[in-house]
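Structures incoming, each one as structure tokens.
FYI, it's all coordinate maths here, none of it is from the lab. All values derive from a computational prediction rather than experimental measurement. Cβ atoms are built from the backbone, for glycine too; each structure is taken alone.
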Structure 1
Amino acid sequence: MKKIIFFLSLMIPIKVFSLSAASAIAMDLETGRVLYGYNIDEKRLIASTTKIMTAIAAIENSDINREIVVSDIIHKAYGSAIYIEVGEKITIKDLLYGLMLRSGNDAALVISQEVSGSEEEFVYLMNEYANNLKLNKTKFYNPHGLEEDNGLANTSSAYDMAKLTKYAMQNPTFREIFKTKKYVLKTNYKTYIWHNKNKLLKKDYITGGKTGWTKLAKRTLVTTGSKNNINVVVVTLNDSNDWEDHKTIYNKIFNDYKSYKILDKNNYEIKEDTFYNNNNLYIKNDFYMTLKKEELNNISINYNLYKMDDYVDDDIVGWTEIKLNDYIYHKEPIYVKKSIKKKKNTINKLKEWLQKW
């Protein structure tokens, strides 16, 4: 039992400085490793940070450049809005900017209807995403994050929201919207100028974010940041001082951690290999890992090669595993390229024979 407790303490850092959040986490966007956190698995209301799921589900399941006509579903909306009108022509992409920059609940409802045919079907899609991503503490009842009249509300955990954002940030369209400070749009009805509610975008290291608030959820905030090749998502739930807490967490991460190159694609060799010794094994990518200096000695690299008698150039013949404290954080495919032996012509053979004399 002592060994298990020690292992978990390495995996999930504990709260080491004072924050106002009920739950908080900093997760490495490359590996999913928890760099800092406390109460990360507690289920909480997430308010409008819900819209991270709304956005990525819409981006991946629709033609976002398609122009639509706003329906009367917007009459169901209340709370924060972008104030679109019935009959207005607008693209789903434009609605996504209104959703993420201004937290438009009316935009969320129109998006859900246009992507899935109804709000109910879209919420089903959102929960499918949650299941597929193994967001075990996450449940959606609507695409906007407000509490329902029957008392049901969208719930998640700091860990799940970080994991969801890590997934969404792999999509270039989502990343572009997530980081946008200002968006100008002209429709057949009017011109909009939307400024992002995420005040932390003024910081040069912040690469995106989504705010949230309801009376029951209190303040919720998800942001992403990058500095010196360290890429992090920070989540705070029920936090009265979220702007300052996020800055505190980023400062802590950027001060305590450094990005180390673990794999170099231009200097890659498996000395233990005898099966492919006449061929060229290679990887396509460098791999960097965010670590504390003292953790560097705990990194291990394992090579798992398949013994393939029949292969062609650029086949995958194994994996390189990067472990920290026996936990696998990254797997890089190993490729093979057959060696080409040059045929010796008669002159070259003669030269070699003369050199022996």
Structure 2
Amino acid sequence: MKKVLVFISILLIIIPIKIKAISASSWIVMDSDSKRVLAGSNINDKRLIASTTKIMTAIVTIENAKLNDKIVVDESVLKAYGSAIYIEIGEEISIRDLLYGLMLRSGNDAALVIKKYFENKKIDLVELMNEKAKKLKMNDTIFYNPHGLEENDGKANTSTSYDMALLMSYAIKNKDFKTIVGTKSYKAKTDKKTYTWKNKNKLLFNYEYCNGGKTGFTKLAKRTLVTTASKDGKNLVVVTLNDGNDFNDHKNLYEEYFKKYELVKLIDKNKFKIYNESYYKGVKFYVKKDFQMLVTKGERENLKLNIILEKNDDFKNDQVIGKAQVLLNNQNVYEEDIYIVKKTIAKKENLWNKIKKWFK
């Protein structure tokens, strides 16, 4: 008996005790600034996304509605089931409050009332959502409704972890969206009631760097989760689809990839210059956007900024004259337009004019 106990003790020393495995069927970690995929598995698998659908519902509503507009809840709310904020027929509520109820409590009733708001304006909300998906190059995504529940005819909103990471990377740049999804608790007042809603995203409460996200669940989709986090200027998005341990997985992935990657600014619009350029004289080059990305220490040595300029003697001010390409291991990972403008030389003012201005 003693020999067995000794043998077990040795095994415990040799075998690692703590193993962090991701239990999701599909998952991804994305640098939300550069849209670079840092890690993932089955990132292009099409899967049901449940209430993470509401990320698209919210950003499309923010961009196409007046948030202080109010709507009277009608009978359409009776079609809602599942998670709800329990608004009642006849209540007058603002679109802004509906968005808080949509994102904090995953209110399916809020989604239907928002849909009705657009219908009153002769606008198809779901059509707007699918149009937005195309613009964001979410090529494997389709929406049938604004809430994420499966339809009676079997149709359901489907996407991929990659597409949902693209969506969240875009949406989190919107000030109103970021404020809403990053709110832990919210009080809403209608003409009849006062509601207090606590965010279902547990990561907001137990991980200090999390700044937003959306939960989701149906029996068919299982647990879905999309979150964002920021640390030391690094901005990440994590998506897990069908993951029974989603909150822990997200936290562990953030910690791992915040540690593994460093932030490098490769294009600075305020300090952009082209050195050793001899073709153009008396001009200034500029870009309109900064670009930064996350890289490992080893990758940093293989980063290059490649400048490509056209030769044009008849250019106009503020014309695109070339590209600034970011190369990693000689692969083009990003490019930004370069603009050209003729330098203006300020005329020197004579002494007499200066004196006249002084007396005035």
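A few remarks follow.
- Structure (1, 2) behind the derived value 17.0 of mean count of other Cβ atoms within 10 Å over residues 203-210: 2
- Computed 2.6 for distance in nm of label points 7 Å out along Cα→Cβ at positions 43 and 83 - originating structure among 1, 2: 2
- Given 1.7 for distance in nm of label points 7 Å out along Cα→Cβ at positions 235 and 299, calculated: source structure among 1, 2: 2
- Structure (1, 2) behind the derived value 2.4 of distance in nm of label points 7 Å out along Cα→Cβ at positions 27 and 123: 1
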